[in-house]
Structure 1
């Protein structure tokens, strides 16, 4: 083990937790501060490119959903993970532990609080998630991605610092691109459903474009993320319409594609909303309706207040609604630039630096 003390970053599960953790880690490394990562097995596929000198895999599980037996087993797994994390933290002796939400964060942060190591939680969403709520009373500071995070508990509220959501360097680079010109009358649409894609986008968007008037449809340029099992049928639908759409399950250069677009149709995960704001693009947001805490609805509402995005419930996101919305957009393209500027007004491109400042302050670096 390197004798130089590091900051231990805890993140796992999905890109939504790992992307901001990665952005913070890169900022800390720019400042000459070493980083190690604590994560769960699910995140190992992402972790190969993570900027950390060491990666620790720690058992975790989610105790929500399922029956009593599954809840008990998950609690036991979290307990086992906390014991493992205690060993990691005793050996590594980190300057600070920074958790990015989700249950993979619980064992490392719990262990750190038991061992009196300074701790920070970062909450990406506009509503605090269950894992972070469980940990909030125990940690030193709480950094938030959105400015209107409230807590009824005065002790927790006193720990909150609004930093914004750290975004990847590729997002900062994409933010330099000017909004695409609209004088040609062509409308560039990016459809994305988050890191896993979204079935509803594959079901609704091609059908809505098919329902548009042919002369309107002909003015569209489309890039769509579709799940692997939906890719063929989405491609076939656009081919039938004579549209040369770019359809794939995953786009490694998604920030550049956001910058290319006039308008984005997407879910409202914290990373998506933050990247739309930093890059500055109008959007139609369809929050995931089955989230326990309705966090995506709260994220979308924050950006909607700027006038940059339309928010539509999934039950209202019909073929007819979207066809009409896209037709309206084609008729009002001169207003898109103002909406893009409104989105950008909500962006926090230096969120990684703000969070790194908080880490340094909390750790006494």
Structure 2
């Protein structure tokens, strides 16, 4: 373990961009990239395509979609009880570790609506139903309501969401396709049992590899778990310690990359709820408070673009029904240099070609 060293904000920025594969596109296979990132938050179906396109050299969305349909990847509730795209292996390994982060919100949001209901019986009945055929939560709640007619049907369905490891099945999440949000258990879908390990030590090390240097509070915010201070204490002999400008203690893996603060950071387009923006309690390394207020509306996040490594505006893509015409609109939060505008325009042209190849493209500034 090395002595504590102060890290400037731009050093933290460049370290995060490097770990998140955003300083340059990586030549990794998609599965290796998704596992390195410990999953991609995909509250909005299909956002994993833009997230990976921005990170991987030569990313093929059709190939990824086929692999997703073949069950190599799964969309399932994980960190913070939110939907993530992960590999099948990580689905089975991570869900037991992150289960406490599902049980707490269930008790506070839904448990009071099911007073007197045997939740274990509800969960077991729900398991049998979704393993017979994938169901939407509305369908599941209706079927459970036949056995518990006096109970809140929405709350009954949420027992399954929070207690069982439920994955959303295709066509939801396939490239440029849609479908209802239907669910079945990960065990049934993947034909394998969840891992027995529930200790979060390995998860914390993987978090630091993808998001470090970071504080205990950062790790807890990202994971949705509590009580990680004792995990960091156990891991301390394997970690380096740092400090940010506010005196907050940060931890990192000794051999993790920490580029110099003057390393160039290219323009990048990120989807809603991208990992980069939700991996820390203190997100000042990538987004200012003023910018953050403009990237959310209630619980809804907007897609953003980066210039010089930080969030500098929003983007939106509109296509006609046949994808013969596509318009990319960029909304900066403030002035951009000529070089930044040129970089964003060049990257935006590639984004248009990715989402609407062969269409008539238009890039507009608001």
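Points to keep in mind about this one:
- Label whose coordinates, when FRET efficiency 1/(1 + (r/R0)^6) of positions 162 and 290 (r between Cβ atoms, R0 = 30 Å, to 0.05) is calculated, return 0.60 (choices 1, 2): 1
- Comparison of 1, 2 by mean count of other Cβ atoms within 10 Å over residues 18-25 - largest value held by: 1
- Test item: Cα extents along the principal axes in Å, for residues 266-329 alone calculated as 28, 28, 16, pick one of 1, 2: 1
- Computed 17 for relative contact order in percent (Cα under 8 Å, 6 or more apart) - originating structure among 1, 2: 1
- Which of 1, 2 yields 17.1 [mean count of other Cβ atoms within 10 Å over residues 98-105, calculated]: 2
- Structure from which 3.4 was derived, distance in nm of label points 7 Å out along Cα→Cβ at positions 130 and 226, options 1, 2: 1
- semi-axes √(5λ) of the Cα gyration tensor in Å derived as 39, 21, 18 - corresponding label from 1, 2: 1
We did not get these values from a lab; they are worked out from the coordinates using the rules stated. The model shown is predicted, which means the values in this text are computed figures rather than measured ones. Cβ atoms are built from the backbone, for glycine too; each structure is taken alone.
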